[in-house]
Structure 1
Amino acid sequence: MKFIKYFTQFIIIIFLFFIYKILGFKLSSHVSCQIISFFGPFFRSKKIIELNILKAFPDFKKKQIKTISKKMWGNYGRILSEYVFIKKFRNLSLEKNIEIIGQKNLEEIKKTNLPVIFVSGHFNNFELMAMHIEKSGINLATIYRPLNNKFLNYVMEYIRKKYICRNQVKKGISGTKKLLSYFKDGTSIALMIDQRVSQGIKSNFFNHDALTTTIPAQFVKKFNCLVVPIYIERIKNFNFKLTIHNPLKYSNNETIESITLDLNHQLEKMILKNPDQWIWSHNRWK
C-alpha cells in the first residue's frame, strides 16, 4: 500500500512541477499557494499544528491560530513551486529577488578560513540559505532528513546536490561522523535546529521542554568554533530577505546544555518575527 501511496504522490508532484514550469515563477507561486492551502490540512494533523502554536502563543484565539496555519500552508505551496526554478536562483537569474543582510560576516569567515556552524530553522524557502553560503565561496556541508517517499527523495537529493549544496549529509549517527570529518577538513556545517531529534537533550523552547540537537554545542566544545545564526523571510510573496547574523562566540565556561538553550532562544526570536513563516506541522514538543 505504501508503494502505491508514495508512487501516486510522486506522480502528482512531478505533474505539478511540469505545470509550474509552464506557468512561470510568479503565477506558479500563486497557484501552488492556493493548492497547498486547500489540500495541506488533509495530510497533516490540524491538532498538532494548533497545539504547537499554542505552546508558543498560549493566549492566541482560534482565529489567530487559523490565520497562521493558513499562511503556513500557503508558504509550503510557494516553496514547492520554487523548486522548479531553483536553477534560476543558483544561476543568479532570480538573484534580484533576494536581499542579503550581513554579507560582511560571510566575507570575514572566508578570510579567516576557519569552519563555522551555521544554524537556522525551516523558514520560508530555507534551501536558499545554504545555497547562498556556498555561492559566497564557503566550503559547506548540510545535514538533511531523507523523505519517507523514496521516489520523491531521489528527486529532492538530486536538486539539492546539484543546485543547493554539493555536500549533503544524511541525518543519523553515521551522518554526524561524516560532519565531523568535513569540519576537521575545514568545511563549515549548516543545520536546522528546529526539529525534534532522538539523539538530543530536553531544552527549553517557548517555555516547554523539547528534544533538541546538541550537534552545534558539541562542535563548540570540541573545536571552540563560532556559531552563525542565519534567517530568511519572505517579503511580498516573491522576494526574500536573508540575514546572516553576527557570529556567536561562547566562553569555555558554557556547557552543552547552556549553549543548546541559547540557540533555542535564538530560534525563538526568528519565529516570533514572522510566526506564519515557520513550519508548525513538525511534532516539535512530542
Structure 2
Amino acid sequence: MFTWKKRRGAASYFLIGLLMAAIVVIGGCGQANSDDQRQAGTQLSGTLNIAGSTSVQPFSEVLAEEFMSRHSGVQVNVQGGGSTQGITAAVSGAADIGAASRELKDEEIAQGVIGYAIALDGIGVVVNPANKVEGLTAEQVKNIYLGNIKNWKDVGGKDAPITVVTREESSGTRDAFLNIIMGKENIINSAIVQNSTGAVRTTVSGDRNAIGYISLATVTDEVKLLNIDGVAASIENVKNGSYKLQRPFNYVTKGEADSLAKAFIDFVLSDEGQKIIEEEGAFSIK
C-alpha cells in the first residue's frame, strides 16, 4: 500500500534530484563562462613596432604577416635602419623589438637589453656573375678590404681594379664581417658604403669588378657567391660549422619581453615560426 510517508520520501528524492540537476547546469554555465573569459583574455590587440637590421627585416615582414593573420586586432610595423639603430630604438622605447644580425655587445647588455636568438645566417662574399674568380681565402678577402690587394689579377682574376663595397657602420652584417674576417681592422676608406643588403647586391650586380658581402638568405642570381678557404657558402656548411662566416639573428627588448612583444617572439620561436624562417632562407635555431 502506497502511504503518505512513502510519497513524502519519493517527493524528497525528486526535489533533491532537481536541486542536483540545477547545480550541474549552473556549474556548467559557470564553466562555460569561465572558458569564454579565458578565450577572451587571450585575444591580442594593439600595435607592435619592430626596427633594425635590414638582413632580418625581410624575415620580420613575413613573420608579421602570418602573426597578423592569426590575430586580427594586431598591427605589426617593420622597418630597417641597421642593427645598432634597432638596439638603440629598443632601449629608448621607440621600438618594442629591435632586430640585430649580430651578437649583442657588452655595453648594450649593460643598458638592460635582452637578446632572443631567432635564426642563424651565413654571410656570403659576392662578386659579379661575370667574374671568373670562384673562391678566395679569408686572408685574401681581408687584404682586399684593407686595400692591400687592389687588382683581380692578384687573386686569379683578370687585370682589373677591384671595386670594394661595404655596409654602413651601424650594420650588423658589417660588424660580423669585421669580427670574423677583418680582425676588427678598418675597411679601406675608398670602399663604397651602402646602407642595406639590397643596395650592396645591386651595386655588385651592376659592376663587373665589384666585391661585397651580404646575408646568405638574400643571395640571388644577380650576384655570385665565392667559396671561402675552399668551403662553399651553403646551408649544410653553415650548420656543420665548416663555413666560418656566420652570425645569429636576434630580436632585442629592453628587459624581458612582455605582452604583445612576448607573444610575437614566442610565435617566431615556435615550430611554425621556425618553419617560416627556413622557408625564407635562414636556418632554424632548433
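Each value in this text was obtained by applying a stated rule to the coordinates, not by laboratory testing. Treat the numbers as computed from the prediction; the structure is a model and nothing was measured. Cβ atoms are built from the backbone, for glycine too; each structure is taken alone.
From which structure (1, 2) was distance in nm of label points 7 Å out along Cα→Cβ at positions 84 and 116 calculated, if the value obtained is 2.6? Answer by label: 2.
Consider the structures 1, 2: one of them gives 60, 19, 15 for semi-axes √(5λ) of the Cα gyration tensor in Å as calculated from the coordinates. Say which. Computed on structure 2.
For the set 1, 2, ranking by mean count of other Cβ atoms within 10 Å over residues 60-67 places 2 highest.
Could you figure out which one of 1, 2 the value -12500 for helix-only ellipticity at 222 nm (-39500 (n - 2.57) for each DSSP H run of 4 or more, over all residues; to 500) was computed from?
It must be structure 2, since only it matches.
I have 18.4 for mean count of other Cβ atoms within 10 Å over residues 132-139, calculated from one of the structures 1, 2. Which structure is it? Of the structures listed, the value fits 1.
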